[in-house]
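Each in structure tokens, the structures are laid out below.
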Structure I
Amino acid sequence: MRVGIGYDSHRFSEERALIIGGVEIPFGQGLLGHSDADVLCHSIIDAILGALGLGDIGAHFPDSDPKWKNAASTGLLKHIVELAKMNGHAITWIDSTIISEKPRLAPYIGQMKAALTQAGIPAGRLNIKAKTNEGMGFIGRGEGIAAQAVCLLEKV
């Protein structure tokens, strides 16, 4: 068994759609980033890469490469899930938390789980929680969103 931890955060931008967990959330702002800035996918990618001992998302999808400009993070996740399989590992469990003051994300968790299953996370092996930051810090001030994930891999 191997364990990895992932974290990501992005600030809000007026000129972007808000994509979290592969789902477009109706909101007046999106997240600023080189790809679609999907904090949930990015934290899960880093958790998987951490468990594999293969660096982080920036090493695999550098923001200096125009190939990844506006890329769908579910596609990046799919690639990393395949990388885990090629390295002889299967995802046993992913537990994740999205931290956002606004918008409220709990109503979209089912859709996020479905989108991430389509990206290669095995059905029934993913938990997503949505929390606020109780008004504290950059998240509490409504400046952005963060996500954390833990991944457990098993050798197959």
Structure II
Amino acid sequence: MMDIKIKKMETDEEIRGKAYVHWKSWHEAFTGLIENKYIDGLTIEKCEEWAFRWPKNTLVAKDGERVVGFVCYGDRGDEAPRYGEIFALYVLSEYYGKGVSSKLMQAGLEHIKDYPIKCLWVLKNNARAIRFYQKCGFHFDGVEIVSSNISPAVEVRMVLAE
């Protein structure tokens, strides 16, 4: 029986665990969705550097002492002042379908509940993630961007139906 706990990311061990989930998830979930050269360039070291540089507004899902998922949340300030955003939500594939993603989403949304609009961005061709977000109540609002930092990839915005 799994006993998944969602908590604020605090220790160096949790930050390294989050970095591992970030790295592993990209290799598991995005192969075939974006160019391999981007995935190949996303090293565990790069993920650790980012995790230590931006530790705020991150919750981790732990199975015992192991970090198995995380969610990052917040806002983009003046760029979109009314929007609370789920910036990232990743779970190791061995935990798919076990409720970990739903727990992380609920916890992340709780932290942005005071924003009038809750949103997230997802790769347009990431059908698995889109189905999950729709199950959580999100829908497309028609905004899409070409993300040049992810080799060119189209991302679409989803907002939470209130």
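Looking across I, II, the calculation of relative contact order in percent (Cα under 8 Å, 6 or more apart) that yields 20 traces back to II.
Say we calculate mean count of other Cβ atoms within 10 Å over residues 6-13 for every structure; which of I, II gives the highest result?
Answer by largest value of mean count of other Cβ atoms within 10 Å over residues 6-13: I.
For which of the structures I, II does the calculation of mean count of other Cβ atoms within 10 Å over residues 78-85 return 13.6? Here the read-out was taken from II.
Taking distance in nm of label points 7 Å out along Cα→Cβ at positions 22 and 62 as the measure, the highest value among I, II is held by I.
-8500 is what came out when helix-only ellipticity at 222 nm (-39500 (n - 2.57) for each DSSP H run of 4 or more, over all residues; to 500) was calculated for one structure; which of I, II is it?
Source structure for this number: I.
Suppose you compute percent of Cα pairs over 21 Å apart for every structure in I, II: which one lands on 39? Walk me through the intermediate numbers first.
Details: I: 39; II: 46.
Here the read-out was taken from I.
When mean count of other Cβ atoms within 10 Å over residues 30-37 is computed for each of I, II, which one produces 13.4? Write down the numbers at each step before the final one.
Working: I: 21.4; II: 13.4.
For mean count of other Cβ atoms within 10 Å over residues 30-37, the value 13.4 is produced by structure II.
Say we calculate distance in nm of label points 7 Å out along Cα→Cβ at positions 54 and 86 for every structure; which of I, II gives the highest result? Let's see the in-between values first.
On the way: I: 0.6; II: 1.7.
With respect to distance in nm of label points 7 Å out along Cα→Cβ at positions 54 and 86, the highest-scoring structure among I, II is II.
One of I, II was used to compute mean count of other Cβ atoms within 10 Å over residues 14-21, and the result was 21.4. Which label is that?
Working: I: 18.8; II: 21.4.
The structure behind it is II.
Values quoted throughout were computed directly from the atomic coordinates according to the rules given, and no laboratory measurement underlies them. Since the model is a prediction, treat every value here as computed from it, not as a measurement. Cβ atoms are built from the backbone, for glycine too; each structure is taken alone.
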